[in-house]
Structure I
Amino acid sequence: MNKMPINKKEKIVYTFLMVVFMVIAMTTYNVVLHEGFSMVGIKNIWLMFPLTFLVAFLIEWFFVAPVAFRIASKLVGKDESEMKKGLVTAFCFVTGMVISMSLYGSILMHGFTLETILAWGRNICFNFIVAFPLQIFIARPFIGTVFRALFPVGTIVDLSKGTQ
């Protein structure tokens, strides 16, 4: 069964679900990493979620996705295995999102200072080692299954093109 979106409307819904999952997971990871696990940390996760989700969704939809798909299509051919295509695409997406959202987090925590640049570099390393395996082993299978359970193929129709 194809768990990936097949039209623009499905891509919006899938991206929404994926960004919700990854923002919750990565915000939790970063808060626990930098502040420890506490009620204050849980409160901070809750308070940061709306703005962080909005920023992440906009970055993914308008910047990372177009670039990631373009790069991935140059790295893998149409005749490559679905697994290889999926891994390369995930790598491109995660790399773009980690670079972008690590900068966002660094600015959020340090403002516009020299420390922001140093923290950004550190955060890229710490975030990538968690985000890539999280994306491959947990997020993609889970969100793909939830997405297709909620929206079987053909239930979200792209009316602008007259096709599914």
Structure II
Amino acid sequence: MIQILTLIQFAFPFLLLTAFFCLYRKEYGFMNRFMWKMAMFQSARNLYAYLIVLMLIFINWCCHVTTPNLSVVVSTLLTLVLLNRKIAESTFHLLHERKRLWFTTLLLSMVCYALPYMNSMSLFLFTISVAAVFYPSERVLQLKSHPEAINNPKDLLALIIRNYY
């Protein structure tokens, strides 16, 4: 079992990176529906945040079982802080809006990946950074409140897709 969890822990960043490159700025039908629901429904954004937290809890558990250390405790506590919906939403918005902070988080993730016993912190930072890319920006969330856009949902969808990233 330890070998399987170690393999999951090792493969997780590569799977996340593959999903990122396969889905970022692609106009697949399910991505259009995803962007529409994320922009229009608070419940979809809550579900997205909770699924990210659930994924982080699973990865932290894998790290705890394979190599328990202080870094796992810190990343688990940060994950538990993200259970608060407002904190998770503000974190995703902050990383999505400020590209320099997003890039710094990714760079810090790489540094943590290179340091011994900091793998769980690296996975936490990397997951949060990638998840923030697919979270709608404040500008996209404000687009849905324009009265002229509500009359034509197809134009609103095109506008959301154009401004999502």
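Out of I, II, which structure matches 31 when relative contact order in percent (Cα under 8 Å, 6 or more apart) is calculated?
Corresponding structure: I.
Suppose mean count of other Cβ atoms within 10 Å over residues 33-40 works out to 11.1; of I, II, which structure was it derived from?
The value was obtained from structure I.
Of structures I, II, which gives 4.2 when distance in nm of label points 7 Å out along Cα→Cβ at positions 9 and 41 is computed from the coordinates?
Attributed to the structure labelled I.
Taken together, the values in this text are just the output of simple stated rules run on the coordinates, not laboratory data. Nothing here was measured: the structure is a model prediction, and the numbers come from that model. Cβ atoms are built from the backbone, for glycine too; each structure is taken alone.
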